[in-house]
Structure I
Amino acid sequence: MSLVSQKTRLRMRRKVRRRQKQVEAVTDAAEKSIETNLFGRLDRMLRVRRFTFGWLILVALVTACTIGQTLTLSAYYQTVQPTSGGIYNEGLVGTYSNANPLFATGPVDRAVSRLIFAGLFKYNNHNKLVGDLASSYSVDSTGQHYVVHLRHNLTWQDGKPLTAEDVVFTYHLIQNPAVQSPLLSSWQNITIVASNKYTIDFGLPNAFSPFPYGLTTGILPKHLLDHVSPSELRASSFNTTHPVGAGPFAWQAVQINANTDPSKVVDLVALKPFKHYVGGTPKLSGFVIHAFGNKSAMITAFQQRTINAMAGLNEVPASLRHASDVTSISFPSTAAAMVFFKTSSGVLANKPVRQALVEGADTPAILNSLRYVSLPVREPLLIGQLGYNPAYRQASYNQTAANAALDKAGWVRGKNGIRSKNGTALAFSLYVRDTPQDRRTVAILKRNWGALGVDMTPVIQSPTDFQTTLETHDYDALLYSISIGVDPDVYAYWGNNPADSNSPTQMNFSEYQSTQATLSLEAGRTRLNPKLRAIKYVPFLQAWQSDAPALGLYQPRFLYITRGPVYGLTDHILNLSADRYYSVANWEISTKKVTN
């Protein structure tokens, strides 16, 4: 065994020695190969380095050109498109006090109310009445019975179901005198009954063709307000800090600034999208109303990009007119800017005086003073509206005829150039808001009427003081814009309803009293046939033309200024400034690139 083992060990040693020699041979060969193929050729590589670097630079240039060309041509296969998201910040001048649609009157309150609450109907971009909470309505042949059908599966922003009972509850509150809603007069003697969960019956004492246009008021939740006494509703926290509606945006928070310096007063109302809004979930991530103490503060905030948009200005500020990223939208309106003559007292109670003032006003010059294109207002109905008849336009501008009319009426010029009659000077005050356009208008009128021997004194007021003047009717004449709307029912402005004669908020700003006009307006509003209705309005137009209770000027526009485009918001006719929010669920401010 030891002999075998010895032989085996010798063979193994010889094999190990052979393998060591093989490894040494391979190593020597590798070293010679590296020396020959790498270090030996390094000198050559250094000699061609310029050639190598040249190729590298060429590759870099080709790559850069390819990227540049791709970016340049991207416009042909990629487009910038709007996308959901983004917080929208809108500026208004005013203060926040009440979101309840039964009480909201100022621009800020109306804005918050319209965003939170939804009505039975709303207006589309063609200013046509369409369903919001309601799907449809019908009216019987008498024009006294309307049936409104709700959409199914409606919900409040707190998740509770919205039914016909909520609709009935809302309009019964309006009808309750203890609530003191400014909408009360429009809902007297109307019965409202829910015949089932989705149907509401409205019974009118007389046929009233404009009735459907009054069904845009925001609906209130019965389950949250049923326990509140009607006389205490105005003071409820629901109106200010806990409103719940069914509109596109829901309440989130409010911040009230108590600073006494108007330039530093900013109220903030933050809203969040309501996912179950009947018109679809809003595309914006949030909506914040910024209420400023004055226009200067709002413009400064816009320049500092604190807000996306401004509403309520009469013209684009000079500092923003040439800014490339500023967009202005001019919404035509179904409103009428007029000078209302108080016909119940003073020199303006004299019909020939009013007629001369109308004929002596250079309305074409006033239209030219506007910094936008507008239609003239020549009678109490708007051009193109049902019942409008050019045969009954107010007198055209004619200073010679106006002077002759005053001479004939016994108004004699004095040494100072001012006319008088029986010791009474032909003088009155014209109350206007403190806006650039109203200042330009009143300056033109003062020149025109001064040439007639009329002493007109402009009284330029702040928005708060002017609102008080409106409510108290404490003026001789008034320059103001009234909302007429889609339907030509203007009874509230020119009808003589004894029940409203002592109301401090009556809308008959001329205090016009004409039996012919009142009967004509009453007859027109009770006819469903458009042609017959237009015929019934003719005596009213005749009386208005002859009596000259006001001077028609122009249809004002609503100016909306934004930083960049707001997708989904287009210019269209508005009845009220807050009507712009009817399309708010489709507004978008964020964008992204999309491959075609």
Structure II
Amino acid sequence: MRRFAETASLDTIKGPEDLKDLTLRDLNRLAREIRERIISVVSETGGHLAPSLGVVELTIALHYCFDSPRDKIVWDVGHQAYAHKILTGRHDAFQHLRMKGGTSGFPKIDESDHDAFGTGHASTSISAALGMACARDLSGEDYHVLAVIGDGALTGGMAFEGLNQAGHLKKNLIVILNDNKMSISRNVGALSQYLTRLISAPVYRRFEADVWELLGKIPTFGGRAQSLGGRIKESLKSLVVPGILFEELGFRYYGPVDGHDIEQVIHVLNHIKEFSGPQILHVVTKKGKGYTHAERNATKFHGIGTFDKKTGKLEKSSDFPSYTQVFGKTITELGTKHENVVAITAAMPDGTGLTHFRDKIPERFFDVGIAEQHAVTFAAGIARAGLKPVVAIYSTFLQRAFDQIVHDVALQKLNVGFAIDRGGLVGEDGPTHHGTFDLSYLGQIPNLVVMAPRDENEFRHMLATVVAYDGGPIAVRYPRDYGVGVKLDKKLQPLEIGKGELITSGTDVALVGIGSMVEPCRQAAEILAGEGISCSVINARFAKPLDRELLSKVAAQVKLVVTVEENVVRGGFGSAVSALLSECEINVPVTVLGLPDRFISYAARHELLEEVGLSHEAIARSVVTALSRCR
């Protein structure tokens, strides 16, 4: 076997094939180097640190035992795929992780053939892998398909739908369950490891089949003997192996295995890949493994910005609170005052800011796991019983519950509040996490009110509006960003539904902004004033219903209306404003500024806003161009 030379390092690994003839000692050394590489890069770029540190040894074992890209490895969510990227020819490019033009933070099929399936949302890997396995068999090909799914992603209903069909079809499929929430007890762990080695060995499988056949041949009592033998086997297995659920779904279960023991993981993988049918390997890992700060606070280091590698201290980006922080404190304030308020999250109490509410009012806080569809219908049930649920979900994840919003909430006009975080461009996480469609998909639903605040103070009043509103479902959408630094009112006052705000009056152009685009509109108006162009600036506040009176009055007094939204232009806020002005028979040109009809890549948020023409300078340029056409 080839060994690392004394001066060699991770730089000598150009692809997974270079792992094949390394010794166990070399592989463990490689794991340490990969871990150090991940920590160094993420400290400078930000990213999903703790998940990727937890699967370094597992990733090495997978690429040692299988032949990617011929064998297909599907990473669920993709938070944990950094070691995979480094081992599959992207070691140098990894330095530019999540930067504009650099390596994506998630598996991406047009980035590498080794990325078998693009991911970013949870619970999709088993369904995708099963589809690949079926296509493989239909095409008469022969390769392995693996799905690597975390215990968190396994809470999603889609994962169980995939497991259910996989067990039914009995296709050759290997599911790796990465469990980073439980530790291996010394006693139970030793027994489980022994059993796993035993039941994964070919001699055991042959013995099991031979005994089963022998029991069936017993005269008269063969069938009953098999039945009794099966019940004994399952009863004993349920006592020592936590895999009876998967066995009932049609999977062969192995584990739990220490996911940081490369030798053991390789041993089991080399055995089970020779067997047919659906199989599941349960590995136990430690999130943040190898970096003390991440091990102590895996939640903080799950998805993190830039930080000091030595101290683990985050670099401060702004002196102002983020919208997420404002939400967490304000909804807790409202929940303390109003005993009917219930807070719901889909496995994101930290990400949505609901930890404040959870800690202070735990009896009215519910974390449903990665189950957005359930979260919305669960909220509908709470609302039907007379309470006021507020569902806090990222915009991109709320897409998964579109039917539940329509059928279970809006159709029945139930008083469910939606706090939609990460509305618009989120920056470095890229297209799987940009919340670019919500104004469009929510705007078409009857009975639903949709708001977006211009600043953190207005946001607080909008949350008070959510809690006070009893006319059906209501949503407030806000960006992944810091506030603009305005003073926060102590007294919260619900807004009048459907009423916007005229910030400045002008005679040439009406700039109509919604949410995060109001401030850039105001700044653009200042630039345009210097060029002799007089602008009205409107803070729409409501994407639905629109302020018909304000919009029609201002539009009738200017030469051009320009709408600005951090949302796709197709079917979005600008389309709604155009339709309203048409209904009012106001004959004025309308220019709609927003996100183009394509998926936006990853980069810093300010870079992306400039790229798509939504910075205040770009808005001003677009107004000058549009106005010249009008003249």
Structure III
Amino acid sequence: MKENSKKNIETFDHFNSLIDYSFVNKLNCDPDAKSNGDNKMPREVFSGHYVTLSPTPIKNPIYISHSEIFFKELGFTDNLLKSENFIKMFSGDISNVTKPMKNLGWATGYALSIYGTEYYAQCPFQTGNGYGDGRAISVLEAVINGKRWEFQLKGAGRTPYCRGADGRAVLRSSIREFLAQEHMHSLGIPTSRSLTLFTSKKEQVQRPWFRDNSYSRDPELMIEEDVAITTRVAPSFIRVGQLELFGRRARKNEHANALKELEMLVLHLIDREYSDLIKQDLNLEEKVILLAKQFKNRLTSLVANWIRVGYCQGNFNSDNCAAGGFTLDYGPFVFIDMFDPKYQPWTGGGMHFSFFNQPQAAEKNFKSFCSSLKPLLISNPKALQELQEIENNFAKVMQSKMESMWASKLGINKFDSELFNTLLTLMIKTKLDYTIFFRELSNIPKDIKELEKSFYTPVNENLKSSWSKWLEKWKSHINISSKESIKKLSNQMKLTNPKYTLREWHLVSAYEDAQNGNYELVKELQKVMTNPYDEQSKQLEEKYYNKKPSDYFGIAGVSHISCSS
């Protein structure tokens, strides 16, 4: 990697000097790709790690927002943000960039497994060779202050994997992803990052959606929405589904280079995401085993943290699971309001992706991950056995991480199953807000009245008595022998239990205003949700630290959503 200056990046030329492509330089291009980037028509891609193509710019781009936090981390300045070349690039126009930047981006294929079951029917060719980045195009890699970042445009037009769609993202879903990524980062959870958000009033597309105040589970009409491009950034965008695609090809010996292309992708993943943990001088089998161990550690921690903050991915297929172990693809996600272990926001999903089933869904994705690695170990029975043991141990590690997380949320030193299970029963019976309950518990309440802010309905005397008993038992587990110890524990719990999470009913107001050209709510949400553990102004607290209004329960597009377009 190049040594880069740690000075602020003021100009586009300075930004250009940091360009350092690895994916397209070290891996194989689709041999059938046209060299001019005109590769946008849906077709089968049989081999190669990526397809080159030119993004489709949005017309007359309008700036909405950028991540001030991430800009500061990267050293990007307002001058860079205002430069014509920067605006063009991150609204989809890379046609006239100067070297070393390339005027072509790239899209990748990946396979699909739903809860561990391989699927081919989603591919229009029924082969799995047409599934991949349908509207996400990576446009560059840069090494900034010694760290590699890949910049990817979501909504930048058609790719060979678009399955007949238009390759666009709409303003609604782009706002959701733009805000959610930086919110997740501020919650302290690994995630892809948000750079910029642009929209256009000169280009609209049609999408299926719901009627106003509808309770329908299925979209009822087509609506016209403004297009948008949000730029997401990560060390890499390699997914479990991507490894699966190459693992399947190697397993079936679909072409002469199938096994070699799998090996190349796995080694590239290690280089991009695990180079600080896996030494270069190890042999392939040793690297694969260490990769499985490290990914298991990251994935179990990630999912435990999702549940800690009330996040439900909604569509946790293998293709929505980053092989680097961070949160990726904010489609039908939700931060839950009323606690329900079985809650699933996506109308096209099922119980297998519900809130409390995410550890099991993660285990299924990990099995798919391990399955994709096995062709590389086929000649080494000992390594295969070791990989199988790592795979079999996932549930045990996941359970340990979950118990540690629950202990942290409750402010106790060691997980107590009886205390936790009793609490779970009370939470379900009471119908309470998940985020508000744990934040109020962090104040170390004297009695049940101090928790009632989180309750959706009044509780009867029997339930009050049960809560009082639970509180007494909980207090016997925590150290509150003095005012100082109470304050210390409270502060500690508040670092685990956020005050603010990104609720769908807040997002709806923001993207409805944005559709009418008013971006103030987007910016206000950005401010609040990038400080989720902090106390904020009384005005913001009254607005955002509240239970979901009863009128919104069951309403389509608020309580449940289709796969975000």
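Just so it is clear, none of the values below were taken in a lab; they were calculated from the coordinates. Everything numeric here is computed off the predicted structure, so don't read it as measured data.
Brief remarks on what is shown
- Value 44, 39, 27, calculated as Cα extents along the principal axes in Å, for residues 372-475 alone, assigned to which of I, II, III: I
- Parent structure of the calculated result 24.0, 73, given that Rg and Dmax of the Cα atoms in Å is the read-out and I, II, III the choices: III
- Of the structures I, II, III, the one that -0.65, -1.16, -1.22 was derived from, the read-out being log10 I(q)/I(0) by the Debye sum over Cα atoms at q = 0.09, 0.17, 0.18 Å⁻¹, for residues 180-419 alone: II
- Answer label among I, II, III for the case where relative contact order in percent (Cα under 8 Å, 6 or more apart), calculated from the coordinates, equals 11: II
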